[in-house]
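Each structure below is given as structure tokens.
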Structure 1
Amino acid sequence: MAATRALVLHGPNLNLLGTREPDVYGRVTLSEVNRLVRAHGRRRGVTVEARQSNVEGQLIDWLHGAERQGFLGVVLNPGAFTHYSLALRDAVASIRVPVVEVHLSNVHAREKFRRHSVVAAVARGQIAGFGAVSYVLGLDALLALTRGPARPPAARPPRRR
């Protein structure tokens, strides 16, 4: 049976969501983001485990252990590590489970240094700019990669009168 668990990793400073630069990141807290993505996962038949760390090495250890711990893949918001952490980039490149990079803000519409991700080239894709919904979209992308695209229920033929 295929893994029914997904790992969501939040990088540095995301523990301050709701109070850190709310004009950029919104007022949604990390707990609220986690509740949202877990609820979406339940609707899709997946248990979501969310973890946050301000420590680069901890995120790398979690990435290295993702497959061994039975996760089908990872939704990763690398935070500021996005722009310069070659160690995090190499960790993503070294694992076999897919990784989808997500960002709350549209990093491409912000300061020039935020427009480049060293992680993007080794992630399966990147979703940015949709606030907390970026995580939901990231989970859907991860599921599409591992299960195939979601299909709407089959249409029922009209009833005869």
Structure 2
Amino acid sequence: MTIQLTANQVWEVIEKELFAVLGMVTAGGEARTAGIVYIVRDRKLYITTGANTWKAKHISANPHVSLTIPIAKRIPIAPWVKIPQATITFSGTARVSPVSEASPELVEALFRGAGTPELIAGSCVIEVTPVKEFVTYGIGIPLQQMRYPEKARGRAPVEG
């Protein structure tokens, strides 16, 4: 049985995290992934990268991406016990734009106050809009139930 979550439940978790794995496709049709740091604004995820990176080039050529957000799980009284991470996965459409087109507030948030003028000038912004639905594992359930895939799997619409 798949847990039926609401979009709001999933967005609350996404907004608390900051790391994800971004999946993309090269011009040659090969799958690639990259770890990224993101921020959320208006139910879109924003990432910054160098304007001349392969990530920016691949996404400019093919805007269809996927993101997987891992959420660490721990037992407070036994942190050495390994628990699988919860995850949120979704497909999205990405748009690459020059950092100069982003608002100053967005640039400040993306660089977390640590961007030098040179670093910022050589960067671009990737905006990811999730589509269709979120596929989750271990979201909205007690930690003990993560052992049971039929109880830990969930889905939620992106909008709603």
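Details
- Structure with the greatest value (metric distance in nm of label points 7 Å out along Cα→Cβ at positions 78 and 94, set 1, 2): 2
- Of the structures 1, 2, the one that 1.5 was derived from, the read-out being distance in nm of label points 7 Å out along Cα→Cβ at positions 6 and 38: 1
- Label whose coordinates, when distance in nm of label points 7 Å out along Cα→Cβ at positions 54 and 134 is calculated, return 2.0 (choices 1, 2): 1
- Computed -5500 for helix-only ellipticity at 222 nm (-39500 (n - 2.57) for each DSSP H run of 4 or more, over all residues; to 500) - originating structure among 1, 2: 2
- When relative contact order in percent (Cα under 8 Å, 6 or more apart) is calculated for each of structures 1, 2, structure 2 comes out greatest.
- Looking across 1, 2, the calculation of mean count of other Cβ atoms within 10 Å over residues 70-77 that yields 23.9 traces back to 1.
Taken together, the values in this text are just the output of simple stated rules run on the coordinates, not laboratory data. Quantities reported herein were computed from a predicted structural model and do not represent experimental measurements. Cβ atoms are built from the backbone, for glycine too; each structure is taken alone.
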